[in-house]
Structure 1
């Protein structure tokens, strides 16, 4: 009789892999290097994750899952500009946590690997697209035109990526936060103006 697969094993391995990568580059990931670090056999990792590309995609999906709580919390509330801005600020506060900063580095690295290796579908583009979709949906719920909502969302997301890179590279929390708050205020003013504009 075949051995029954432990459904908890893969999530446990993935959590251990992500924790290991807090201090190691994603580009250097191999089944052998991870197996050595985790004290398991390479076969175990191949069995649970398939190929190296599939493993990297799983890692990035796990990293990106942090955004789901922020998105779900806002979409569960009645739409208002105040709650939208509060959700963005809550997301930023999450970026300031040391563990999250390590995950941000992995996100950036995965996105760049995907650009330079067309065969790799790590999910870096998908993470960016998910944030833009969320922002556009949140603005449309407020009553912003869909075209304007997508433009404003992309402006905000691209600015946030810049501030996140600032955090990863400079570790200057205060400076990055001051820049973030000014950008968020300007974003709020633009959205308020769009909501106040007469409908054509």
Structure 2
């Protein structure tokens, strides 16, 4: 069973015919690190499931400072959900950080699958609900936790990523400058 089918099976059960139909509507693709899959101003016509590798979504503000919103490693989904759902130009970059194999599902194929396999609508609703909860929790953390506490939460949520991604990306995700992050990390290690 492929990784994406295992991911789906966590929430809904598909028959073998439904699995075949699902697999006929997705595309497997490999990308090299530093590949940009989506840029601001583009309409997100696809979402991505990560079979292997690491992706990130981020934005760049007017001061040319990157703000990482999300990382996706094996078994995680990533996309510009505002653009994907509204079909309006988005404001996120999606970049491959580490060579990756991803599963791509287009908006059109997802909509067809909802009609042909209604339980997939439930599956994607659960994903959307989990994403909403995660984003709300992250917003609350950014408003109420110290940088050290946000870093500790990051380490708990993404234990396998700490050694794989740059300190610059971690700093951006927790909302501090790379310089501050380096000093904070040194201070934490001395404790």
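Upon calculation of distance in nm of label points 7 Å out along Cα→Cβ at positions 41 and 161 from the atomic coordinates, which of the structures 1, 2 produces 2.7?
Matching structure: 2.
Of the structures 1, 2, report the one carrying the highest value of FRET efficiency 1/(1 + (r/R0)^6) of positions 89 and 177 (r between Cβ atoms, R0 = 35 Å, to 0.05).
Between 1, 2, the highest calculated value is found for 1.
Quick check for you: by relative contact order in percent (Cα under 8 Å, 6 or more apart), which of 1, 2 is greatest?
On the way: 1: 19; 2: 23.
Answer by largest value of relative contact order in percent (Cα under 8 Å, 6 or more apart): 2.
Using Kirkwood radius over Cα pairs in Å for the comparison, can you identify which of 1, 2 gives the largest number?
That would be structure 1.
Which structure, out of 1, 2, was helix-only ellipticity at 222 nm (-39500 (n - 2.57) for each DSSP H run of 4 or more, over all residues; to 500) derived from, given a value of -25500?
This figure was derived from 1.
On Rg/Rh (Cα atoms, Kirkwood Rh), for residues 49-96 alone, which of the structures labelled 1, 2 is highest?
For this comparison of Rg/Rh (Cα atoms, Kirkwood Rh), for residues 49-96 alone, the top structure is 1.
Thinking of 1, 2, which structure, once distance in nm of label points 7 Å out along Cα→Cβ at positions 17 and 73 is computed, gives back 4.0?
Going through each structure in turn, the value belongs to 2.
Figure out for me which of the structures 1, 2 the number 2.3 belongs to, where distance in nm of label points 7 Å out along Cα→Cβ at positions 57 and 153 was derived from the coordinates. Mind dumping the intermediate values first?
On the way: 1: 2.3; 2: 1.8.
Comparing all candidates, it corresponds to 1.
Identify which of structures 1, 2 gives the largest calculated value of percent of Cα pairs over 12 Å apart, for residues 9-64 alone.
By percent of Cα pairs over 12 Å apart, for residues 9-64 alone, the leading structure of 1, 2 is 2.
Laboratory data are not the source of any read-out in this text; all were calculated from the coordinates shown. Everything quoted here is computed from the prediction, not taken from an experiment. Cβ atoms are built from the backbone, for glycine too; each structure is taken alone.
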